[in-house]
Structure I
Amino acid sequence: MKVASALLLPLCLTTSVNAAQVVSVGDGDTIRVSEGSRRITVRLACIDAPESSQRPWGARSTAFLKQLTPVGTEVTLRVQTTDRYGRTVAELLNRRGNVNQLMVGVGQAFAYRRYLRQCDAQRYLQLEAEAKRQGNGVWSAGSSGITRPWDYRRGRRNSASSSGSSSKYRCKDIGSWRQAQQLLAKGHLYLDGDGDGEACESLR
């Protein structure tokens, strides 16, 4: 998968931000990093990537973020806030540029309109429009792209509520991480406590 060369220009950092090292990539808009001895989960600000269960788009988005941020590489966090799940919300910067913008520019994530207030909204929307024009990533599915992740999550929540499933599982009682993902796909959304599209991360 190619990255637009205009997005790969070296980035000059003039803002005081947090340096960190990539530990793992959860999905197309969530990574885990280490800051010294502390490990934190980072939700990439300004963007929303396809959910893992939005096949094949979720897997493609995750793979591309892994390509941009290999485990062990240095990154810099331009922190905005902490979300309700305790995740650090930040723009992610490395030698390739603004990773969040790169994801949108190649069609592996959408500009998250609901949360663009602290972002360069015009830039994110321009990158999305260009990705759409070129038919990159999610836009290869057609001019309207795929179901937006926020709409997809809402639909799954509504479906789970209407099903009224009474049986609940606890992560410690589930045999494997893979089984937890299968249960998540069947509507057991409570297993994804931080809302990053992955159930029972402790089972990894």
Structure II
Amino acid sequence: MTPTLDGIVEGIRERAQGADRYIVAIAGPPGAGKSTLSERLHEALTARGERSAILPMDGFHMDNAVLEARGLLARKGVPDSFDARGFVDIVRAVRQGGEVLVPVFDRDRELAINAARVIEPQDRIILVEGTFLLIDRQPWSNLAPLFDYTIFVAPPIEELTRRLTARWKGYDMDAAGIEWKLHGNDLPNGRLVMEESRKADLSIDVI
């Protein structure tokens, strides 16, 4: 049975009792609903008087100029197209507590904006969301000891395809571009995540 949002929230709150900072990883393939779940959890935690913040992995996309120089621009979104070491360092800093400035990805402009979000010292529950948080390969596997609780979101492939198609149509991409995004990038990344991710504490398929 798929847990309810309230059930997930109360489970996190119960596990986080007594912790000065509690880090929840929300992972899954592209289009799974990670950002949506993170926002809903953040809103629900806030409504219950908890201080929480969202740390998105997408803020660590390498710049397009770097990706082009490395021959990775067409494959933007694969594990090697992220500043994984920088991401691990930021999550480690968040783990230690205090204020941490983090980047945020602007999808309209396809670039990361540095220091665009503040994780405040009072933010106790941190929702880290991203595609590769649980994959069992270096340097991503260095994240494992930094997470207190892990959630894996993976709808059926048909639903992922529908959501991703709608996403790229929303950016006025033509049919050929959408075909490439789906079958040349997003869905292969999704299969990689589903095949190589460590088992999460909670796995859900519907958001």
Structure III
Amino acid sequence: MPRVPPPDDPVPAPTKPNIDACRRCELWEKATQGVAGSGDRKARIMLVGEQPGDEEDKQGAAFVGPAGQLLRRAMADAGLAHDQVYLTNAVKHFYWEPRGPRRIHKTPAQRHIDACRAWLAREIERAKPAVIVALGSTALNSVMGAKMKVGEAREAELAHPSGPRVVATYHPSAALRVPDKEARAQMYATIVADLENAVRLASDER
């Protein structure tokens, strides 16, 4: 059984092989692979989601499933090109439970967020983004180091301890889960507006 390092142990560069080999919590045991961030490492904007989903776990890439497709559409509507961002997740392995033949997403526990926070810190350190967009409460918890409600955080001026401005918005998967068509469209519009705000802030920081 490999030694499980404490969450505050130094971590190596956040590359796929290193994340694959991570044993900082137990999620690696059921995941297919670790999922590293992707995109321009020097991008002005970093988007942080919750964790890999089923498709991300299978393909080994961030935001390639249904939520990722919705996010990319929102990015396009906000005037944010894919090559202008760095995409990653707060938790690097897929947390799931079986339901028949399907693997159903489970919300990461605080211990998973804490275990992976060092990876995210390394990504922020390397990329030095002007703006970090936290997609959902898990990402916001990881980025800010404290539990916050997305609705309240959207109205606040936030910054990461290392300097980047932080924009809080809803995870695109939340929009996919809204059953009411009108409410779903409103949440999507909110995500687009928050991404537009991130673009403005990144431009102001030049």
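Just so you know, all these numbers are worked out from the coordinates, no wet-lab data involved. Bear in mind the structure is a predicted one, so any value in this text is a computation, not a measurement.
Ranked on relative contact order in percent (Cα under 8 Å, 6 or more apart), which label among I, II, III comes first with the largest value? Walk me through the numbers on the way to the answer.
Working: I: 19; II: 33; III: 23.
Largest value of relative contact order in percent (Cα under 8 Å, 6 or more apart): II.
Tell me which structure, out of I, II, III, gives 48, 41, 29 once Cα extents along the principal axes in Å is calculated.
Details: I: 52, 45, 30; II: 51, 38, 30; III: 48, 41, 29.
Only structure III yields this read-out.
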